[in-house]
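Where a number appears in this text, it was derived from the coordinates with a stated rule and is not lab data. Remember, it's a predicted structure, so these values are computed and weren't measured experimentally. Cβ atoms are built from the backbone, for glycine too; each structure is taken alone.
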Structure I
Amino acid sequence: MKKNDVLFLLSAITFSVLFYKQDAGLNFLLLTAMISGLLILFNPEKLYDKQWWYYAALALLSGTMVVCINSALSIFACVCSIIMLCGKTVNRDNSVFIAFGFSVFSVLSSLIYWIIDLSTKHEEVDSSEKRKTRRKFIGVLIAIMIALLFFCLYREANPLFKDLTKYINLDWLSFAWIMFTFWGFLMIYGLIKNRRIPILASMDISALQNISNKKQEEENSHLKYSSVIALSLFIILNVMLLLINILDINSIFITKALPKGITLSSFVHQAVWSTVVSIIIASSLIMWFFKGELNFNLYGKKVKFFVYAWIIQSIIMVLSTMIRNSWYIQEYQLTYLRIGVYTFLILSLIGLIHTFLKVAYQKSAWNLVTRNFETWFLLLALSSCLNWDKIITKYNINHVTNVKRLDKEYITRLSDANIPELIELYHLKDSTIVIKNEWDTYYWLERKLVNVVEKLKFSTWQSYNLRNEQNREALRSIKLKHYEKR
């Protein structure tokens, strides 16, 4: 049996030990470290590759945040980071979009490629020594399996032998565990033995190249026609944006009041989605207009001026929309939807910056798309470092006034990351909580506390995380008992 086969087998068993019937926690960080180690083992040249270390650092950061924050976002970021790391290990020169896609493709097709690789190995001519070693290994494996079967039979046949071996627990050895371990093997095999589609890989690398200056006289009339359309369009867009920004500046900074007949909700929500959609459409048009010769001729210089002006004015419009959203949060408190609004607006700003770079440095349209995706991926990894449920809870509690009522039901229905804050809020320290089966004021809090207590009972070292430790410490100050009707 080859060294690589042993590594994959041990990795699959390790994966099963870490994740079989376990919650998320330390296991994600250990998995990230194991896969990073395997990638270095199979690709030792990556030790000197700065790009590889960048993606490895993001993966390890996300894995660490699963231990520290243990949010759904950190788990999602960790999974995406591992997939991206494996993809960029093999497809270094490809865009992150294609590298990520190839990595997903490798995992999904791992069973097929594993069978193909296995059959290829059998077709190779083995030496007599290798054949003997393989037969010995298979023989020992079969013997162990048969011995385990007889072990179970003897335990049932003899109570004394069962009592003697009572501390040997083989409950984990089941069909479900075997299938889970096999699935882990295929997943790790697909991630490490990353596959690529050569045609797509070459097309991607070609599309990432800067736009070249290839003059074609037969297209001059068409080029002039396109430049007139682009110039006219962006002049009109700049005039409209100038008017919009003047109105916004007057409303936000001078009068500091809503326009008559407009609610704060419509003032924010309509502005957000309209702003994002308008930027996407205009950026798509810029990619279309600046796909060729317009980057280099005199017509293009005039169009570029108005495109730059549009980008600057769009940035102003996005910033004013952010201020509107902050007004909305001050009035109606912080929620995930309002954080999502900020996220879309920040992504819009990033898109505008990349659009500017695309026009200024004659980047291709595909380069613009992939650079945006690359930045989004970085933001995903960084945003996993924040405990959003705690941030929302603390913000809403700290910004309550006599006029604004705290939406207790909303913060109570968040994840259990805010248990310490809820215990402080409800003044539950050194008190007894009576669990009822009725829809009273504290129903959601009661259910949440019970669920957390039950969860902590079954936590293991694989699912260790700081959130559980903080909750365990906070719950020590209260007692839970069930309500009994008399």
Structure II
Amino acid sequence: MIERHKKLGLRVKFSGWTVVVIIFIVSITSTFLIYHERKALRQEREARGDTIIRNLDNLSIETLILRDELAVHSLLNGIVQSEPDVLYAQIKDNRQEVFLASALEVQEDLRQIIKELRFPEGPEILKQYLDVPPYPPIIDISKLIFVKEKQLGKVRIGVSEEGINSTLRALRNNVILIASSLIILLLVVSYIIISHAVRPIEYLSERARAIGEGDLTTRIKLEQEDELGQLAGTLDSMAQKIKESQEQLVEKEKLEKEMEIARDIQQMLIPQQFPSLPGFSIGAFFKPAELIGGDYYDLFEIGRGRFGCVIADVSGKSISGAIIMALIRTMLRAEAMEKESPGEVLTRVNSLIKPDLKPRMYVTASYLILSPREKTVKFASAGHQRPIFYSESGKNAEILPGKGMALGISDDKFFRRVIEEHEVTLQRGDGLFIYSDGISEAFNPKQEEYGEERILNALKVNLSRKAEDIISALYEDLRQFIGSMNQSDDITMLSFKLEE
């Protein structure tokens, strides 16, 4: 019932205003019609009175000349009796003798009023209007009687306006009847027309209410090319945009949740502390460009006093990338315990990880085996940036040789054929630096690349410092180089240096 009331509200409102306008127009028209009808009836009555008084003027001349009082009374009575609208007739001769005939029981008050009425001063007809209750309204018409420009007397008649009022009352009743019928008819017609006109507005109102309540699936269609059709198109477009925004928001929230999960996974993978390396200093730094990065590093014991060191970059920066990193960590740690060759470890990991990677997804990695007792480092790179060797005594830093293909792209046979394995021996003050492309491919506001040459120079300047201080100094140099530019990729670096 509430909904129905709301639907009828607009119709009733428009219909009500239509009725008010119609009543106003009918009232003005009726008033105008009655006014002009009254005016026409009065003019007609006055014209009839003029005719009667002229006839009375002509007929009374002879009786006044002959001084025939009986004829005068007979003439007046005849006029009053033959003309229903004539209430009284009066003739006054030059001797000031008054003859009066009346259709009314004329009281003294009316006689006195008639007596005091003026006569015209010339040949024209004089009209005066009386309203003396309880008598009906009267048009008093008077005229002077002339014969050859000689005044014989005066004549006066009183014409009742009661007929006018009766006619106007009948007219008013007819107007009210016709106007009432017309109003009812127009109300029905206007309600039908307004209902038809309002229907699209109600439809749009219902759809707007549905949109406000969350229904964004139903399309808004209105087969009109006017403003309402344009409004329907706007509402439909708005609903679709809101729906798309909601879907995007849901997708964004879902992605943020996935990224949060991936970040938790990544934080679990990044070592919180390093194992003890006798005679070595160790430093590492990791800063993702987004909520979750695609880089990963690790340093772990692999038995017989040796340590495995890895840095990797997964092409996907999502929860799937984090899962791949977890798989790489697990696989690499397991294979490192069994194999003494970095190339063999990476080859085996390639074989295991390839079935789990999505199309166009891959992993670059550098894996090193450090033997503190022998002071040697074996390493191999799978499509990753090659390690940098630096020497405090030699005051030098250089990129080590090595080739290899990223994990997950090729089969074992081809992977094994292209990967290279190298070994370096460390002396006191020597160290290795491994990093991701987020450092070498960083840009400054001038769109200049940081590059490998700047990495080498930054290492050369800090050769005398411990590994962790070298990492800090290199990041500070990188940060100053980037300046106001946003970080475009993950920044990951790890270094170990023989101090004794």
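Some observations on this one:
- Here distance in nm of label points 7 Å out along Cα→Cβ at positions 189 and 333 was derived from just one of the structures I, II, and that gives 5.2; the source is I.
- When Cα Rg over 2.2 N^0.38 Å, for residues 157-356 alone is computed for each of I, II, the largest belongs to: II
- Each of I, II could give volume of the Cα convex hull per residue in Å³, for residues 325-404 alone, but the derived value 91 comes from I.
- Ranking I, II by relative contact order in percent (Cα under 8 Å, 6 or more apart), the structure that comes out highest: I
- Source structure of the calculated read-out (FRET efficiency 1/(1 + (r/R0)^6) of positions 261 and 277 (r between Cβ atoms, R0 = 25 Å, to 0.05), 0.15) within I, II: II.
- A value of -17500 for helix-only ellipticity at 222 nm (-39500 (n - 2.57) for each DSSP H run of 4 or more, over all residues; to 500), calculated from one of I, II, originates in structure II.
- The maximum of distance in nm of label points 7 Å out along Cα→Cβ at positions 93 and 165 over structures I, II, that is, the highest value, falls on I.
- Distance in nm of label points 7 Å out along Cα→Cβ at positions 117 and 421 derived as 4.6 - corresponding label from I, II: I
- If P(r) over Cα pairs in 20 Å bins from 0, in percent is computed and equals 16, 23, 10, 11, 9, 9, 13, 8, 1, the structure in I, II: II
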